[in-house]
Structure P
Amino acid sequence: MAGVIVFLLVTAWVPRATPPASGGFGRALTYGGLALLAAALVVLRLVPRPDPAPAPGQTTEQWWGVSQGRLIVMWALMEGAALVNGVVWFVTRERTPLAAAAVALVVLYVLRPGRYLE
C-alpha cells in the first residue's frame, strides 16, 4: 500500500519527459485499468474470507497461520489494481485512473490486518 502511495506522490511531482498518451491508446489504457479494478473487486468477493478473529484458545500466531494465504491473495488483488491504475494515470494524466487507484487503496485500507485482530 505504501509503495503505491509513494509511486502516486512521486509521479505527481516529477515532470514528464514525453506528452501524455491521448486518443484511442489512452482511452484503451483507461478502460483496461477500470476493467482490472472491476475484475479484482469481483474476484475479491469470491476469495474465501479469513476468520474474523482468533477463536477461543487460538493464539494470534495460529490465526495468522490459518488466514495468511487468504489475506495475501486479497491484498495482492487490490494492490495490483491500484498500481496498474496508478501507472495508467501517469501515462495518460486522466482523472479516471487516479480515482480508480484511490478506490483500490481505500478497499486495501479496509482490508488491513489490524481490522481482523481488533
Structure Q
Amino acid sequence: MDTRSRIPVGPPISSPLPSYWHNPKSPLAKTQEPSTDSPTTPYTHLIIGSGISGTMIAFNIFRSSPSAHIAMLEAREICSGATGRNGGHTKAASYLSYVGHVRELGKQEALKIARLETGY
C-alpha cells in the first residue's frame, strides 16, 4: 500500500478509450460546456465527480435540504470515471440473454429475469 501511494497521479487524460458500457452514449453525458464564469447564485455544496458516490451525495443533500444549491464538477462527461467504466457489468442486457434463458429455463422464468433486469 505504501508503494502504491507513492505513484504520482495526474489529471484525467483528455481522450480516454471509449467505455463499452457507455455504448450508446446517453444524451445526458455532456450536459454543459466548461465555463470559467462565476456562478450567479452561491453554492452551498460543491461535489467533485459525477459517479455513484457524488450522485448519491447530491441526492441525499437534496432530499434533506431541497433548497440547497449544489454544483457538481466532472473532469469529462457524466459518469465517465470509475463508475462508468467498472460498473458496466450491471447494465441490463436482456436482449442478449433472453433467448438463452428461454432455452435453458423456459419462457416464464426468462420473462422474470428480463423484468428484474429492466426494473419492470
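Data for the structure
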{"read-out": "Parent structure of the calculated result 2.8, given that distance in nm of label points 7 Å out along Cα→Cβ at positions 33 and 57 is the read-out and P, Q the choices", "value": "Q"}
{"read-out": "Structure responsible for 35, 21, 15, with semi-axes √(5λ) of the Cα gyration tensor in Å calculated and labels P, Q on offer", "value": "Q"}
{"read-out": "Answer label among P, Q for the case where distance in nm of label points 7 Å out along Cα→Cβ at positions 17 and 41, calculated from the coordinates, equals 4.2", "value": "Q"}
{"read-out": "Read-out distance in nm of label points 7 Å out along Cα→Cβ at positions 9 and 105, computed value 0.9, structure in P, Q", "value": "P"}
{"read-out": "helix-only ellipticity at 222 nm (-39500 (n - 2.57) for each DSSP H run of 4 or more, over all residues; to 500) from the coordinates reads -26000; which among P, Q", "value": "P"}
{"read-out": "Structures P, Q, by relative contact order in percent (Cα under 8 Å, 6 or more apart): label with the highest value", "value": "P"}
{"read-out": "With FRET efficiency 1/(1 + (r/R0)^6) of positions 73 and 97 (r between Cβ atoms, R0 = 41 Å, to 0.05) derived as 0.65, matching label from P, Q", "value": "Q"}
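Quick note: the coordinates plus some simple rules give every number you see, no bench work behind them. Computed from a prediction, not measured in an experiment: that's the story for all the values here. Cβ atoms are built from the backbone, for glycine too; each structure is taken alone.
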